[in-house]
Structure 1
Amino acid sequence: MSPRIAGSCDSWDGSGFAAYRGRVRKPLLSLLATCVTLPALAVAAPASSDVPHRAVARPIAHTQWDTAAELRRGSSRGVAVAHQRLVLDAPAAHRTYAGRQYDAGRWVSPWTSPGFGLTQLVSSWSATTPGDSWIEVAVRGRAADGSRSSWDVLGRWTSGDAFTRRTTVSGQSDDLASVNVDTWVASQPAGLTSYRLRVALMRRTGATSAGPSVDAIGAMASRLPAGPVTASRPGVARGVVLHVPRYSQMVHRGHYPRWGGGGEAWCSPTSTSMVLGYYGALPAASTYAWVPSGHTDPWVDEAARSTYDAAYQGTGNWPFNTAYAAPLAGHAFVTRLRSLREAELFVAAGIPLVASISFGSGELSGAPISASNGHLVVIVGFRANGDVVVNDPAAPTRAGVRRTYDRGQFENAWLPRSGGLVYVIRDDAHPLPGGAHTNW
């Protein structure tokens, strides 16, 4: 997988790869635990007629605790299940953070086995954090020999920024795994056989306002091969293009340096906003009243502020984007797909997808930028020949956002680079595609 760039969700200039700025994500582990840098993966997409089709296993498992019955399968202390949510009940402990004291409770999931030795895990959640309240999500793993890792923090999250900074905690490489911004990475090639999640709910001690609540908590575990892929055959969504609004990240260039500075740094919140706009679920105007009048698409500024990761110094944190979108649309989580054939199932069900891609010069024909170390676009449909239609926020203006990319080129910018990672954002009117699927 490609490294992610601190301070930007994509890094590029007019001639190719831009210089890394600040801290760079460590390369993630592949199926063979081979660490690869982006140039090692910068290969041209093979034409489907030149390379024989070979089925390559791509084990992915997404597990979510959402309903009251599912949440009650976990153990809790100081937390209760009420109205289909985890709520702070009788606080079981106190915690001092950033010089302030909080009442705290916690919920811990059952041990969960994906059915393979996982090498990566990304958690996602839906929560509300009124006033001075926040949540912390952590994970613990277990190896085949029964040894257990420490609890590793995946994110400290709050919907606002008036009291607590939204942040990840990279590193924590003390035993069986480490944290690479929003991704938990196993330290050994064999991976880990099971995991459990822990979510802690914090409310300022003495506060009279409502405390935090968690509507859903889950994780996507995977064990993926490296290297290029053969283009998949077109599926059920040929000729289907969803009416997703078009927003450009570049019209925000220079906006709010404290939240990334707009422009090339805001591909993720811009893509997330396009999907929210499709569902008519953009935030209320009162929430972005702080944006001066005359700003184009001010809800994108709000999304950037609400997804900014203070440690990563950027707005491209995957679960922070779905955590922002979930209360607005109704449901959102991070997962990986195995090919565009699975993406077609979502488009056929009326669900656009935000996809994480990266590519070198000449590897994605028709893109508004020549190369990117990490970029987010919205998959909105497919042409009759199977090529993928996207809303690419890197276009200079709204008029150029809609693009069509070669199917094989896109899959090779997506599957070997981010592992086929997507944000699944939907409302109640658009249920998930049916059938037996382990990754949603």
Structure 2
Amino acid sequence: MYRPSLLALALAACIGSATATEPLPHSPGAPYAATGLADRIVLTPGANPAREMAVTFRTDSRQTSSHLQLAPALDGPQLEKRATLVEGSSQPLDTENGAARYHQVRLAGLQPDTPYVYRVKGAEGWSEWLQLRTAAQGFKPFRFIYLGDTQNDILSIASRSVRQALHATASPALVVHAGDLTSQRDDLVHDDEWGEWNQAGGFHYAAVPQVVAAGNHEYVDSLNPDGSEGRVLGPHWAKQFALPGNGVKGLESTTYFIDYQGVRFIVLDGTAALDLDTLDRQSQWLEQRLKESQARWKIVVTHQPLFTCARPEDTGPLKAAWKPLFERYKVDLVLQGHDHCYSRVSNENGRAAAKKARAAGKVQGPVYMVSVAGSKMYGLNDRARRQPDRSAEDTQLYQTVEVLPTRLEVRSFTASGTLYDAFDLNRDKQGRNRLSEPAGKLPVERFCSGEAGPDQLPCTSRSKSL
């Protein structure tokens, strides 16, 4: 993990700046200053997305009030005549790109499974009308996109994975991000990175609800009052995402759950668990949220993987605390990032044991996935070619998950759109899962061989010692 100097990090925590001695570069032309028109518009789901959604956006500092117009999604153009004004709140954020205000508007009392349109206001006018759809109140099939770390070269490289996922997936209901959305330390200045993240997803992030987990790069290091090194959440996160606020006490900005059409999504904060002494509190909260859930499917999203594909050791504290809970309460999928490689683990004892168990009709426990959408790549560890059912290095990917009454269909695609991995979790009448691999011939697994990468170019993956 990259660890800049304490002085640099203290400055970064205060203003999102770069190092004290050598400033980080701006994007070419510095295009990410706030203007009189709203930008960085992001839609997030409420705890009950059938009734609740939230919108965040940014303006320049002239726009002090937070105004959103909401209307039913008419089939004709006279949307404003049916619009209702909804007011929210705003907070200032001064960055390398100047003064700005972030606005949050929470939408409540919505009708289930219903399309709406909205637009938001800047000092120089309204945004375009953007269309959303609330969730159904009960179970209804849907599909969602899962993305690993976008983090580096967000606009130039990672955007390809994001846009291919959105382009190739018909009507995704959600986009799930497994953390490290930006680097926030060692690439561009922080505000430019968030500008690139928003530009990569464009209007899709304003129309499709975003389910986001915080990674270690969502935090910046700081100085505690006693002079020791600490961690604080970066200044953009809580302003950029209006999350449900139903998580662990004190971690409401990074832990939460939503119930979406028969799926309970639970988002955890591995960085706070490992570095901020919140593992016990998160574990207690996690158990309660799993125990109480009547959802047909349970999916956990967290940044640091329990089973690593790049680092030498698994994430021991998280594995010891959370794996027994995932198994006891029948979590179906655990979606993770952090390792900058691809891995799908269905049996801790390895792919040979997994195949034998499937052939014998054994019940499948949680399936653990790691993926990466961006450009930074780590080399595989010594387990990654035998423990996961399938793995990859030096490869950008995205995943789609089709949620059906008795099946989860999980597909992994490379950034070019090639199907790389495929499996189904099939639910029987007793509520037990069994894993099947429906795809015929898949591409050979993508590994580096010495200095050579899988694209007949030099391997960009670097070894990860910690």
Structure 3
Amino acid sequence: MTTPNLIDEAADEAVTLTSELIRIDTTNTGDPATLTGEREAAEYVAEKLTEVGYEITYVESGGKNRHNVIARLAGADPSRGALLVHGHLDVVPADASEWSVHPFSGAVQDGYVWGRGAVDMKDMVGMSLALARHYKRHGIVPPRDIIFAFLADEEAGGQYGAQWLVDNRPELFEGATEAISEVGGFSITLRDNVRAYLIETAEKGIRWMTLRVRGTAGHGSMLHHDNAVTKLAEAVTRLGNHRFPIVLTDSVREFLAGVTEITGWDFPEDDIEGSVAKLGNISRMIGATLRDTANPTMLSAGYKANVIPSVAEATVDCRILPGRVEAFNRELDEILGPDIEREWLELPPVETTFDGALVDAMSAAVLAEDPGARTLPYMLSGGTDAKAFQKLGIRNFGFAPLKLPDDLDFSALFHGVDERVPVEALKFGTRVLDRFFRNS
């Protein structure tokens, strides 16, 4: 069993590794012409693993500088299903002019590690890498195999990361039955210093959709009744203003029931959005899991002020609840009509139940470090690489544990300005993950 002194060393290293990973720019714009790629970070991870004795698999997945690293730690019982621990190395872009510190500084100051990727998700990469090194250094054998996967391209759908590996190298995950990754295990303070740690058991489906309208090109000074820009603007306005119906999934109902048990708050279905607002900062994320969403994010048309273009396009970020794809499509048909062309990249919803030995192990690990806390399931409004790994029959959870300050607006840090993670939360998470790995 690991002594407290040794695990504290691993926790300190998790802080260092997270900071050093943030300093490596792995910006993923989604555009091959402008992205940075994960190669340098993958080489960093590979070196840290081989340094302590791991045999790694280093996979280039076809794109420029798109690299993945996989290593397996043998467990005591090879007949048991392996646990997959996966994290992505890429980050979304950041404009340094908007930040208090440089987004790729990895600065450790004021009790935080600062920079793009601090919570999405180089914190989890740092914690899991620190523990992988710790176990090899000290000959610690977990109950079952652990597969550590450090992946490319999650921020653009995983086409050079998880999706590519599942389609082309599934043997790397042979025997894996359960997986953990990002956006779960973090704490929210409900009342009277009672913390609940939210474990992700579900996530909405993703559809990144392009709308395209064709019209008649012409001179901007003429009268035109077939203007592609006008028709597109009208369609985007209809879609952006549309409110999809509230649908309470099992995951959301179980989360709200848990909050009620802890706080006594009611969540009446005839005022569910109003009552969810009582959850404070986390209400934005929970509120987004009450219904499908379709948010226009980009518009593109034309090339000169006095030329009416023949084509106009819009990009829409759609997030769809489990079980709602067919109904969502019907509503799109009604809103957009037959003249709007549509094409998209779609990744499915993910959902599992909040039960079983793995959930018990997560809860026990959290409570050992924070007695009196609770663990609750919840649905993520975004998406993760779990969407790829469920194709292999793997059961997926979000569990990157962090004990957060009561007043930290954690959900706003994802893809936000001044992204940062508390140093003590990283150390806490490393200790929790150690307990979990040794008892799962």
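Taking mean count of other Cβ atoms within 10 Å over residues 286-293 for each of 1, 2, 3, which is largest?
Details: 1: 12.1; 2: 16.2; 3: 20.4.
Going through 1, 2, 3 one by one, mean count of other Cβ atoms within 10 Å over residues 286-293 is largest in 3.
Thinking of 1, 2, 3, which structure, once percent of Cα pairs over 21 Å apart, for residues 70-229 alone is computed, gives back 47?
This figure was derived from 1.
Each value in this text was obtained by applying a stated rule to the coordinates, not by laboratory testing. From a predicted model like this one, the values you see are computed outputs, not experimental measurements. Cβ atoms are built from the backbone, for glycine too; each structure is taken alone.
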